[in-house]
Structure P
Amino acid sequence: MNRVGVVTQARTGSTRLPGKVLIEAAGRTMLDHHLDRLIAAGLDVYVATTDSADDDRVADLAQRRGIAVFRGSEEDVLSRFAGCVRAHDLDVVVRVTSDCPLIDGGVVADGVTRFLQLREQHGDDVYLSNTLERTYPRGFDFEVVAGSALLRADREATAGRDREHVTPWLYAGPHRMPHIVQVRRSVDRSSYRVTLDTVEDLELIRRLFEDHDAATLDCDGVIAVLDAHPELVALNADVAQRELG
């Protein structure tokens, strides 16, 4: 039996939009929306937040919902994930981020199913995601790796970029895993942006929740709204994604 855990990193210390995960849309926090969509897919979810007092509100929100919380370093996010893996004895880890309030749990669950099939063939040497070759909008991102692979990265990765961004050591450079698999949509919508990092992103996501009932829509439904409303796409079309360090 594979013990699969979706681990989402969440904190209030965002530099471009402080406290963004606790901002509300349609009467719920962005973190609540995010968790709703993961839980609805039948996945075990864990919140990995920081040990800063500023993030007590994040931990409290998750715990009130009965979701396990792991707290660790704010800057060394890889160590935070590895601590969560150890604390909950996870065989398979799905990494997501809480700045994706519209993430599609169904897409994530399908990715887990595919990963488990590949793991039967290749063991723990598999990295699966929909992020390296983008066809999904930003905001539906997920990565799946074996818990053992993440723990190895935690033991051996030393570069600040690898510690902050959790997975680059696994898919880039001399230590890259031998089986790197990308999940792709049949129609590319990678130009759309429904992740939450700026005030422009916030305006779009609020409009989706409050004017288009996005809480009831899956990924394809959100994309259909954006296809039909270019004025929504334009709201954050000029936002530049921050590059990995």
Structure Q
Amino acid sequence: MLPADGFITPEWPVAASVKAVMTTRCGGVSLPPYNSFNLGDHVGDRAQDVAQNRELLAQRLALEGEVQWLSQQHTARVVRLGAGESSTGEVADGCYSDVAGVVCAVMTADCLPVLICDQQGREVAALHAGWRGLHAGVLEAGVAAFTAPPEQLIVWLGAAIGPAAFEVGGEVREAFIVRDAAAVAAFSAAPTAGKWFADIYLLARQRLEKLGVRAIFGGGECTYSQPQRFFSYRRDGVTGRMASLIWLAPDHL
């Protein structure tokens, strides 16, 4: 059962300074087909409803800093934000900070949201990993942004399209296998000729483990198959966006 405020709290062993949530589609004011907690301002929803939803987000989480919204384009670019810096308008698919109060965020509606922090709770990052960004190296760029080595990082994989619903062409499968032969395990034949089901969770885990990251949590939720909980672009076409956020709480540093 989801809480009325529409948040999922990651279950992962992080320092008290690290705060993180993923929103669902529940608890907002947007009208169908964006009902109801749509946080995307680029999908055709009424601007006033998106603004109200974002205000509700800030209020419910008692955020002291502004959420850093990115212009996501399925790239491998990760921006680093210091004190007083903003990512507004930045074309990037990841955000990193080691400054308390900077709220890193990515929006998704089937793509994989990835939240990362270090064991000491001094650095955080949010990454948007669709298959294009994943293949391009957004996870590698995100891990490289940290001062802490990969073996001291903790990762949470948020809700994304599941392996029984994520159908891709043979060229996508081939592109991943060329990069890493182990990726073959993340694909299974789909009923449609020439199509494959892709396990984006496994692909992400493989990439992270190859980098030396060992503490990986989350995964397993399917946005496509749970219409009451999640937005899904593949399922609905015109739909809203959820957000995954991570930040350092000033009172714990």
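Coordinate-derived values only; no laboratory data. Owing to the predicted nature of the structure, the values given are computational and were not obtained by experimental measurement. Cβ atoms are built from the backbone, for glycine too; each structure is taken alone.
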| query | Given structures P, Q, which gives the highest value for distance in nm of label points 7 Å out along Cα→Cβ at positions 17 and 225? | reply | Q
| Structure from which 0.95 was derived, FRET efficiency 1/(1 + (r/R0)^6) of positions 65 and 153 (r between Cβ atoms, R0 = 35 Å, to 0.05), options P, Q | Q
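For FRET efficiency 1/(1 + (r/R0)^6) of positions 9 and 169 (r between Cβ atoms, R0 = 41 Å, to 0.05), which of the structures P, Q scores highest? Before the final figure, lay out the partial values.
Details: P: 1.00; Q: 0.70.
Comparing P, Q, the top value of FRET efficiency 1/(1 + (r/R0)^6) of positions 9 and 169 (r between Cβ atoms, R0 = 41 Å, to 0.05) belongs to P.
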| message | Given -6000 as the derived value for helix-only ellipticity at 222 nm (-39500 (n - 2.57) for each DSSP H run of 4 or more, over all residues; to 500), which of the supplied structures P, Q does it correspond to? | response | Q
| query | With mean count of other Cβ atoms within 10 Å over residues 97-104 derived from the coordinates and found to be 24.9, which of P, Q does the value describe? | reply | P
| For 21.5 (mean count of other Cβ atoms within 10 Å over residues 193-200, calculated) the corresponding structure among P, Q | P
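Consider the structures P, Q: one of them gives 20 for relative contact order in percent (Cα under 8 Å, 6 or more apart) as calculated from the coordinates. Say which. Could you put the intermediate results ahead of the total?
Numbers: P: 20; Q: 26.
Among P, Q, the structure yielding 20 for relative contact order in percent (Cα under 8 Å, 6 or more apart) is P.
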